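Engineer: These notes open a run of structures that come right after.
Every number in this text was worked out from the coordinates using simple rules, so none of it is lab data. Treat the numbers as computed from the prediction; the structure is a model and nothing was measured.
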Structure I
């Protein structure tokens with residue numbers, strides 16, 4: 001009967017040597033960070049704070065490496081970002097927010113780089129642009145909108161450079177220019193489009209790419 005409490009006590013004592021709660025403070029006395037150290041390495045949940053005491057971030061670690069959900073806050077304590085880390089690398093879905101709480105952008109990470117479709121938003125909540133990515137470079141769809149929701153540009157990227165047909169609109173949504181790119185350079189005929197939809201060739205040699 002006496003052996004069990006002693007064994008339990010030894011177990012608790014050994015764990016306490018491995019896992020130690022830690023709190024570090026700013027010079028003004030405010031808590032800067034708190035979490036768990038195991039064998040001198042961050043593990044599990046860690047909370048971080050600004051000098052005024054406002055929460056800055058909540059992160060999860062495995063052997064001193066970010067591993068798990070991470071949540072960020074701005075200086076006013078508003079949610080500013082949500083990410084997922086796997087063995088120190090950004091992976092999977094991520095969300096970022098404007099100070100007013102509306103979504104700023106969302107998409108996927110693969111091995112720390114943008115991958116697939118990312119969507120970006122104005123502070124008023126309207127869609128700003130839609131961009132396809134591959135290995136961190138624009139690749140695929142590109143659409144850009146006004147803060148009123150009207151389409152300004154649409155086209156495609158291939159490995160970070162414009163490709164194929166592109167269309168450009170004015171702020172009222174009327175089509176202005178149509179032309180093509182190859183490897184980031186304008187090629188072939190480009191047209192200006194009048195109010196009736198009629199196309200007229202335009203000299204783009206003096207335009208900046």
Structure II
């Protein structure tokens with residue numbers, strides 16, 4: 001299944017909901033093997049959070065660790081890439097996890113009512129042991145938000161996961177296993193539910 005983007009893809013990049021394949025400008029070493037392409041898996045929420053924690057606030061290290069994990073190569077392999085090729089890795093990631101503003105229009109994967117947001121996932125995910133392609137968030141209450149804040153103990157990311165878990169009925173561990181693009185879709189659905197825009 002191809003992921004739809006508003007940007008035209010360069011010839012060196014191919015995308016799917018599961019990841020990206022990018023052609024390097026020149027062969028490079030990856031895990032001791034000379035390669036001409038890199039495969040970059042679509043990130044899960046868990047992988048992004050793990051890179052955040054491991055990098056201790058160092059954004060460059062966070063990005064390197066995340067990309068190394070997604071490409072299943074060593075940090076030294078990424079650091080040895082020519083800068084042009086590293087920029088391709090960054091570009092591939094930005095296509096996998098688009099930073100899109102949905103405030104003025106409703107995307108085709110989102111259905112909103114006053115009671116819920118129904119999000120169609122970019123690829124099926126396992127929720128409560130069942131493979132699903134859609135996930136619904138019910139409209140939050142003040143109690144939901146307060147309980148999530150108490151349970152998270154000041155960790156904003158954890159608060160969001162706990163809140164989305166309560167609203168969807170999905171365990172936090174299953175939400176952490178979602179592709180990041182799908183978690184971003186849940187966020188967009190939540191913020192549309194949370195806003196008073198006449199829905």
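Engineer: Could you figure out which one of I, II the value -13000 for helix-only ellipticity at 222 nm (-39500 (n - 2.57) for each DSSP H run of 4 or more, over all residues; to 500) was computed from?
Structural biologist: Derived from II, not from the others.
Engineer: Right, something else. Can you tell which of I, II yields 1.51 when Cα Rg over 2.2 N^0.38 Å, for residues 56-143 alone is derived from it?
Structural biologist: Corresponding structure: II.
Engineer: If we compute relative contact order in percent (Cα under 8 Å, 6 or more apart) for structures I, II, which one ends up with the highest value?
Structural biologist: Largest value of relative contact order in percent (Cα under 8 Å, 6 or more apart): II.
Engineer: Have a look at I, II and say which one yields 1.56 for Cα Rg over 2.2 N^0.38 Å, as calculated.
Structural biologist: Computing Cα Rg over 2.2 N^0.38 Å on every structure in I, II gives 1.56 only for I.
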